[in-house]
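None of the figures in this text is laboratory data; all of them are computed from the coordinates on show. Not measured: the values here are computed from a predicted model. Cβ atoms are built from the backbone, for glycine too; each structure is taken alone.
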Structure P
Amino acid sequence: MERTLRTEVLVIGGGPVGLALATELGTRGIRTLLVERNLRHARQPRAKTTNVRSMEHMRRWGLAGRIRAASPLPPDYPTDIIFKTRLFGREITTIRNAFYGAPGANDLYSEHAQWIPQYTVEGVLRDHAATLPDVTLRFGLVLESLDQSTEGVTAELADTETGERLRVHADYAVGADGSRSTVRGALGIRMQGSHAFAQNINLVIRAPALREVFAEGRSIMYWLVNPESAAIAGPMDTGDTWYFGFPIPKDAPAPTEPELQALMAAAFGRDVSPEILTIDTWAAHSLLADRYRAGRVFLAGDACHLHPPFGGYGMNLGIADGVDLGWKIAARLRGWGGEALLDSYEAERRPVHARVIEEAVANYAVLAPDLLRDGLEEEGARGTEARAEAAALILEHKPREFRTLGVVLGSHYSGSPVVVPDGSAPPAAQVSDYLPSAHPGCLAPHLWLADGRSLYDLFGPGFTLLVTDPAAEAAADPLRRAATRLGIPLTVASPGDARLPALYEAPLALVRPDQYVAWRGSRIPDPEALLRTVCGLATNIQETGVQESRANEFLEERT
């Protein structure tokens, strides 16, 4: 017997991307059905860092505290990367505070990064999504077919255990079903780029003897540089569980368990008799889908972009996809977003994906075997010199992998069809360094306010008009009235912080639901035209008279 369900959005894939999308939609009151083919989530760690931007989304959803509490490492655990010859060998150098995971207030962001395995993040998101009245989670359902018309999407699914069939009618569907996406195949969308250009193996092991390592210096990751077994290892908790990863030649057969034990003994510098809990063989790709949308069906996460997991981008990039797509679909369904808003998903996210792929490939180009130097483990002057040479090479090439704030917070949507240009140039691309900018399309610059609140805590679930200069508060009223007429959710925030005018370089800034700047200026000649543009309801802002150059605005202010 076939059952039929009706929902507004069908999300296919129950990993962190699908769960983030379902959370964003459910928080906005959109009826969402998430289906996942697996009954249980994999226990491979995969991603291990939830970066500062993803943690800011967790803060919006009220989950930042839960994520930190769920981490198997204590809050004071250092997020350092230690480079050694072997785990019980000689230290070469250390990169401190990787991914900005150290606790403490920083004006650049509202939440520091958190070391936490991907499957634990999924657990927190899954438990929270299950509490949202408008979200339904169904596991053990596999997609068999997907059809669409101008009216909606119809999906045929089957229960993997009982064979029961389910037909789902939805307004929109999203494939968040990973690198081998069934949705992508059903849409006839192809991945373009380099397929499987390298192979790697990840293990999760249990080894009580490795506790001794903590006495020499705690770290979330150890790079082990030696000629027999160059590898990466790190703790999954403060107990006995560790991960261990290493590259293997392309198309080489998988090592046997005795060979794996020998590789670990060589990398650790002693035989610790580890118990192998899981083995995960994966290939490094550099791929982008040729399109992210087909009618009412979208792709997100690994379903539309793949890159080597070096730099901590993968899961976090997919979570950001879910946020961008989530608020836009919600706006369209509730009548205050147009088709141009949905089209902007690919226009905004694709350049970010391309940039991250470029970074990840550059990081993958320098692995532990590439850091080898003759004499690295020797005593005396020769060994000291070899380790100093390796340390210099590490500090030249590897910080860009672990100090990524310029990419994580600095990637922007300048040029998007739903962002209003102001005549200024977008900030130059950075990797490690991040200079906040309120250039339209950039992430809204952050501050910690005098009362201890994050500036972002003042932003509403819809658009926010940030008044940086109290003298400009009167200009907010026409925009507020226009938003009411159009049914667009708008919050007006006027913190009265004297640092904001210089930080935003304008007395007014219109901030989107995802905390990116859509427009800034000193006056709003046509509030309704502005709102129609940033919501994808208008296409030619020049004709509306809304666009002004920042130079003219500041000339007026100074006059």
Structure Q
Amino acid sequence: MSQPTVAARRRALLFPTLRGYRREWLGADLLAGLSAGAVVIPQAMAYATIANLPVQVGLYTCMVPMVVYAMLGGSRAMSVSTTSTIATLTATTLVSVGVAADSDDPIPDLMALTLLVGLILLVARLLKLGSLVENISKATITGVQIGVGATVAAGQLPKLLGETENFSGHGFIRSIVAVVEALPGANLATVLLSAASIVVLVVVKRWAPRVPGPLIVVAAGILLVALSGIEAAGVELIAPVPTGFPPPELPSPAHLGGMLPGALAIAVMALLESAAVARGIRKPGETQIDSNQELLATGAANAIGSLFQTLPSAGGFSQSAVNQGAGARTQLASIVTAVLAVLVALLLAPVLSLLPQATLAALVLVAVIGLIDIGALVRFWRISRNDFWIATITAVVGLTAGLLPAVAVGVVATLVVVLRELNRLRVVTEAVVDGVLPIRLEGPLYTANVLANENAVLSAAAENPGIRAVALELSRLSATSVTVLDTLADLDRELASTGVELRLAAVPAEGAGIARRTSWFAGLEAQARVYPTLDEAVRAPVSPPSS
């Protein structure tokens, strides 16, 4: 009897977007998968260069993570590979532990980082922390993205001038210095190719958004090298791309401790970006996005993908928008994209080796410029100065101290705002009725604010001399702790010492169940001082004071 139930649960867990699949959806999913692939494959290859990694790493990231997310993820149209934010944080993390400088083969360290990100997300899923991570505000994300956009854009400028090294992982200031150093030796042919690629990408994005601009630019760059010999004019090409799948390697444990802060930042941004994209493209009537399910799917995509030399992965907005715009109905479209990436790796590696570095740099530059959202800062200033300063400080820290400190500062600033809001007293005192003072606690009670609430109730009682009882509504006490209950017991004693009786009202069943484990609350119920509603607590007769 139990076996069918277990099997049913497994079926419900795997490929949730394919349940109830209709044959008429197949054509739309195939077209969407091919359309998204035309954008995401060249884009992911370009993002690999942000971290000074071979372009095939970006290509591999379009395979396994997409299939794993399709098996477990809840968004019908989200396309999962890497993003500019995550690629930049990956570059920063690898540089911070010395991988870029000390290692001839960064792939084992990349695998360890991606595996660490996946494990962090899976642990967060076990602890059901999806909703907790969502407390990180849009202002924090905007600040990080502005820092990422400016840092990556500055890091690509030397490549657009003919410099071969990428500086994004070294921060915004070092990238600007590299631009100044590269100017005297700028290669004219590279500059012209870069400018033409940027113009094509901007024009296509602005006036023909359904056309895969990245694919056009990549194909044009390859054809230019193959037919014109522009390489002889000093245009640098990417490193040769190996044919086939990644060779087996094991993750390196050498820098795990040093990479942990970066892995935490990447995990946070992976969930936030995935959740934002999934909710942003969700259509009315589709299943609501479950943050804990997204933790599982994104965590598994990273953990399993790490064994295949992938970058940390998350939902990307641009390819997901293309996927949805082309009519994707389910995650079958992502599986089609992954198959296309496999075919590219098997058949087109020699062709990809003709790709100019400047073409990929132009693709990255145009993609990340959109992250510098000054309009969002203006909106924050107009609506919420707190959000404005969180976003601004996060962006400034990202541009000066680095992106990992920026994520930390943004998260801490958001938590401070959340805690300040939770700690704000919401004690509402009503008019005294027959010697009973009604008080509503309209905010949650927890360890950090219960003493302040107790003092507020005692002050309200002191401001109403002659009262014989305080009726305290605790409708928000669904969950409680020993600290909270002990403080309420202390409030009872303090009021009793002044001849005032404490009555509790509207205590939720969950909170009352925990509170009954204390002798104080059990005694309160025995004395009939716990009431279903505040009105009943106020109307009940007051016992005469004991002599």
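Quick look at the numbers
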{"quantity": "Parent structure of the calculated result 0.99, given that Rg/Rh (Cα atoms, Kirkwood Rh) is the read-out and P, Q the choices", "calculated": "P"}
{"quantity": "Which entry (P, Q) yields the derived value 0.65 for FRET efficiency 1/(1 + (r/R0)^6) of positions 384 and 464 (r between Cβ atoms, R0 = 41 Å, to 0.05)", "calculated": "Q"}
{"quantity": "For distance in nm of label points 7 Å out along Cα→Cβ at positions 288 and 536 computed as 3.0, the structure of P, Q it came from", "calculated": "Q"}
{"quantity": "When relative contact order in percent (Cα under 8 Å, 6 or more apart) is computed for each of P, Q, the largest belongs to", "calculated": "Q"}
{"quantity": "Of the structures P, Q, the one that -20000 was derived from, the read-out being helix-only ellipticity at 222 nm (-39500 (n - 2.57) for each DSSP H run of 4 or more, over all residues; to 500)", "calculated": "Q"}
{"quantity": "Identity of the structure behind 20.8 (criterion: Kirkwood radius over Cα pairs in Å, for residues 312-447 alone, calculated), options P, Q", "calculated": "Q"}
{"quantity": "For mean count of other Cβ atoms within 10 Å over residues 24-31 computed as 22.2, the structure of P, Q it came from", "calculated": "P"}
